[in-house]
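Take a look at the structures listed below.
Each reported figure results from applying straightforward, stated rules to the coordinates on display, with no laboratory input. The structure displayed is predicted, hence computed values, not measured ones. Cβ atoms are built from the backbone, for glycine too; each structure is taken alone.
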Structure 1
Amino acid sequence: MKEFYENVKKDAEKLLIELLDTAGLRAGDILVVGCSTSEVAGGTIGKNSSADAADAIFDAFTPILRKKGIFLAAQCCEHLNRALIVERECAEKYGLCEVCVLPQPHAGGSWATRVWAGLDAPCAVECISAHAGIDIGLTLIGMHLKAVAVPVRTSVTRLGEATVVTARTRPKLIGGERAKYPM
């Protein structure tokens, strides 16, 4: 199993780098990540929580995001109404509504639990409008992305056994047929 999770970590690093290369995130932007560790480990979402999967992905993402100054927002599971775990600095910068909960493997998920343990000053927030996202295991992160979400195709389409979908966002285009856009 150790080799399995080393491969998950390696693939997670590659996935994140490819998304960041395309998404154009800047320091202070938010990346939302929903992760079914059950799906990564080959189980069914919500049924086979895996701390090892959460560790591998957290260990892959964190150094890259910290170096770039990008905030991580970890989506909790449906039992916590998909609340998010973020650094307090992120919550304060964006004026996010803090909620009172401590994620656990079976109420929040192993991913959110791991992120809580790994952040400097974690807090839970009710909702967020992230600049980009990674959905690992079809956890439905769309509700936490800014409008307009644009799919990003990466060479990594699975982490372990979980399907992976990534997205970036862009500002809404306004102005009609006479408008010109800087993109």
Structure 2
Amino acid sequence: MNLRLLARDEVELIWTLDRSEVHHHTYEVHGGQLVRRPKYFEVPGWRPDAPEKETPLLLDCFDRGGTFLGMFDAETLIGIGVLESACVGRANDQMQLAYLYVSRAYRGRGVGMQLFEAALSIAREAGANALYVSATPTENTVDFYLNRGCILALEPDPRLLAAEPADIHLLYLF
């Protein structure tokens, strides 16, 4: 497996990732605490309109200096991590991990961990005080970040919270 930066013309490879998953629990925040709730559902893959709606947003992120990390198995993209270039948080000192996806067949093999560690390194080098993650509230996703050392953001970024109010807003402090 090979981790490298993506070129602009490779950004759309994100849609080749198999993001299908079965979920049994989700998290919610109540009184400043994470609460796990039973909730079964399946995610069959990307929404049909995702490439059309999200590709322009991804390209805008790339064009304004976002970092696109790709993990490859030979020539196949198996994971992606995207860091926004603009800082967030009350003091504008946090970098946002905007995307982190690993293809289903490669989960549990350290791909996500390598992408996350690379994103941490880039954020540190850029002078950020924390990595900000607005995580899908599924158990697997939130547990992944908690197991990496993320904590619940007590003061979520207002813009990101408004955009994703059901997400679990986390920080990895440097």
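Given 39, 26, 25 as the derived value for Cα extents along the principal axes in Å, for residues 14-77 alone, which of the supplied structures 1, 2 does it correspond to?
Computed on structure 2.
Could you tell me which structure in 1, 2 was used to calculate P(r) over Cα pairs in 10 Å bins from 0, in percent, for residues 94-149 alone as 22, 57, 19, 1?
That value comes from structure 2.
Given that distance in nm of label points 7 Å out along Cα→Cβ at positions 86 and 134, derived from a single structure, equals 1.9, which label among 1, 2 identifies that structure?
Comparing all candidates, it corresponds to 1.
Comparing structures 1, 2 by distance in nm of label points 7 Å out along Cα→Cβ at positions 102 and 142, which one has the largest value?
1
Comparing relative contact order in percent (Cα under 8 Å, 6 or more apart) across 1, 2, which structure shows the greatest value?
Of structures 1, 2, the maximum of relative contact order in percent (Cα under 8 Å, 6 or more apart) occurs in 1.
For structures 1, 2, which has the highest computed value of mean projected area of the Cα convex hull in nm²?
1
1, 2: which one has distance in nm of label points 7 Å out along Cα→Cβ at positions 54 and 166, as calculated, at 1.5?
It was calculated from structure 2.
Going by volume of the Cα convex hull per residue in Å³, for residues 38-109 alone, which of structures 1, 2 comes out largest?
Comparing 1, 2 by volume of the Cα convex hull per residue in Å³, for residues 38-109 alone, the maximum is at 2.
For which of the structures 1, 2 does the calculation of helix-only ellipticity at 222 nm (-39500 (n - 2.57) for each DSSP H run of 4 or more, over all residues; to 500) return -10000?
Attributed to the structure labelled 1.
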